[in-house]
Structure formats: structure tokens, C-alpha cells
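Derivation of every value follows stated rules applied to the coordinates shown; laboratory data play no part. What you see is a predicted model; the values in this text were computed from it and never measured. Cβ atoms are built from the backbone, for glycine too; each structure is taken alone.
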Structure I
């Protein structure tokens, strides 16, 4: 793909293979944090993951498929081995979320028991075919979060979905914690854009019509805050989702769900 910017024409990178490009980039993020981030127009069309990543994703996917509960794990790295570390046993959440306290406990355990000093991101699962929630992406946009995340992975039964921060990412905060009022606004605004709202008892998010679709929220947040968004089938490359272009596969999937209903 060729892009034009500032009068210059440059080639969009087509694929980051794991050994020479993606691993080196992610290790750089582990060492330099946000200072190592690439510009959004330098993210490729495809990203290769190696067997270690796919095994971790498949293991978490299988755990969730077994009992219907979400799973959570940190993406950390070992500088000496120049490789990434994933928990052998994922942290168990609830059927529809991973509570904040569960995440906090996992971070403390990683630091105190496992002596992990560098975290670049997180992975969690959804028991149903649904992309990131507003709260999932909110954590990626929180500069003061513990841990501060540079990438977030999600696995469902049929997909691996990843969101990456970029050099242009606009965080929800820089110098102070955001207010509860802003968090409520963020949640309400993006849920409404996707056609969802809280149920009357506030126990779950429900669609307002047949055309409610959480992907709309993912696209909107990614475009607004300059995140690089990817999806891919298990054991296959991650493929870039260009949020500024029509995504016909979304409407095809949605039509399929409507017809099944």
C-alpha cells in the first residue's frame, strides 16, 4: 500500500515477521516504554506471532471455553532471554469481566513473586464473540494505570484481536487521574455510538436494536485516540483494521447473527 503524506509518497510496510521485526519492536517497548512507540502510519498490514504467543492465546482460549469465565494475563519480557513471558496458569475472572481488584492482585503477584520488572501489555479472553469493551480500551489509554500498557490482546473462540498504542495515541490523562464523571461520560458516549446501553438493573450492557455492534465502538475509540487495531484467526497473522475505511465483513457477520436469531 502506498500512502501520501506531506507531499511524500512512501510504502506502507506489508508484514512484520516475528523474529526480526515484531519481537524486536516489543522488546524495545519493554526497555523504553512510550518513548519506543512507532508512528501509526508505520504499523504494517500484517503482524506474525510465534508459537509461544499462539500457545498462550490458545491456552487462555481453552480455559475460558471450559468454564465460561474470562481469563487475564500480563505480557512481560525477559531481557536476558530476549523472549516474552506469559503466565502458565491465567488469572480467572468473572463470566463477563475481569474485576479491577483481580488485575491489581495479578500485577502485585507478578512483581513480588515472579520478580517481573517489565510489562508491555495484557491479554484477556471473552467467552462470547465480542471485541474490546470500552473499559478494555480505557486501560490502554490510561497513562497512570498500573501497569501502564502499550498493547492489549483479546482472544475469543474464533479471533485474536490486538490494539497497539502509537506515537500519536491520545491518552485519557497525562498528569492526573481522570474523574469518575469523565469515566462515566467515556463509557456512555462510546456505548451509545455502538448502539448499547446499561440494563435497567445496571448488571449488563444490552443492545438497543438489531444493528447494535461493539465493533463500532472499537473503531471509534481507535480512530479518535490513534490506536492501531488488528484481528486474526487462531494461529494466523494479525491483520490491520483500517478504521477510516468501510468494513464490509462487520456487516456480513452482523447479518449472519440476525438470520440465526
Structure II
């Protein structure tokens, strides 16, 4: 299916998020709403898709749906990703001016951190721990504590210890992490880079650049792009546009944006 840019804008703005939607669909809708909002308010398009007030109302509804979806979701990784989307909506839009949204995110974070502790306890004797929840937990930590590094805080100290372990695992490898899939590796890379620029902690910048050079050329290969999930495409886009420990890759971002647009057309 193909459509003009104006038609795509109209299609996205006509979406009605619902708690009954899948987590993947809601995350995709949230990303599309945020991207379109940011584009429109900076004058990127004169398509009549609504006033600033109407867009804030649309984003607020999106936040409420994500919040309700989190409350009925039991999978830790899905809850973590929903929380990250809520933090993004709050931090990157005018919702940031309303303390209630930030308070809701922080409350969910504290509940999620406690549940992560229980998750570790449940799998303490297992030889097959899933590394993805750990990486997502660390991403949630960066959202919760930004902009100040809370050294001495139990959760922040645990987060720092995890980053130190990730970095030490790279010290014995000229490539990437062993025995983890691309989702985990990409999330680790993003978290370590966020740690660098959000908390002004540059100690892992060499390792961040190392894993970026190892993973991204393969992940951005045209054949790979078609195989990625919507979540993976969005995560790749975030990483290539972060910069900081490595140059921003605008060509790679354009490739990802094109594939994301194609997938959004399939959702509509």
C-alpha cells in the first residue's frame, strides 16, 4: 500500500488508540503521534491536522491509554516499554508542564523496580535468565533519575554495576556481546550512550563507539530492515540519531524512517 504524505498525516491523525490494542500497536501509534507532533510544531508541514491544543489533547489521550494498558499488562518487558513511551511523551511534548504526568511515570517506575527485584528473585537459581528485562530496567532507570546521577541510591548503584559488567564483557571482545540477541545489544548500547550524555559520565564512550561500529552496519542493511519488528526499527532510529559517543547517521535514519512509514501504512 502506498499513500501521499498528506494522506499519511490524515491516516495517522485518524487513529484511535485503545487499551484493547496490542502493546506493539500502541507503541507504534505513540511514536507516530510524537513524530508528527514534533514535525508540525516546528513548521515541517502545513497540513491541517489540528491546532496545538488539539494535538496536546491527542497526546494526553495517548498517554492515558498507555497508562491503562500498563495496568493490565503482566509481562515485565512490555510494561517497561510502555513506561518508556510514557516518559517520552511527557518529556518531549508540552505534557512536561503538567506535573501529574511526570508523577504517574515516577510512580509506575517505582512499582516496576520492585517487580524487577521480584523477577530476579524468581530466577535467581536459573541458568537461563533473560537479559532483555535487565536492559529495559536500566533504560527506565535513566528516565527516572534524569538529570542527576543519584550515586549512593540503591537502584542507581545497581544500574551502575550492571553498566560496569556490560563494559567489562566487551573488554575481552573486539566485537559485541556474546550470547545476546540484537534487541538486547541495541538496548544496552542505547542505555550506555544515554548514561554518557544524560548523567555526563563519559567512561564508557570507547566501548559505546565499538559496539555501534559492530552492530549498526548489519542492522541497517536493507534486507535486515525488512525483517525488523516495529520496536526494533524504532530502537535503531533512536540509536542512530543519538550521536554523542559516535556521529549521528542521518542516512541510516532516513532508511529507517522510510521503513517505519511503510509499516505505519500497514497499520492504518
Among the shown structures I, II, from which was the value 25, 15, 12 of semi-axes √(5λ) of the Cα gyration tensor in Å, for residues 146-233 alone calculated?
II
Given a value of -10500 for helix-only ellipticity at 222 nm (-39500 (n - 2.57) for each DSSP H run of 4 or more, over all residues; to 500), point me to the structure among I, II it was derived from.
I
Assign the value 18.6, 57, calculated as Rg and Dmax of the Cα atoms in Å, to the correct structure from I, II.
II
Ranked by distance in nm of label points 7 Å out along Cα→Cβ at positions 90 and 226, the structure on top of I, II with the greatest value is II
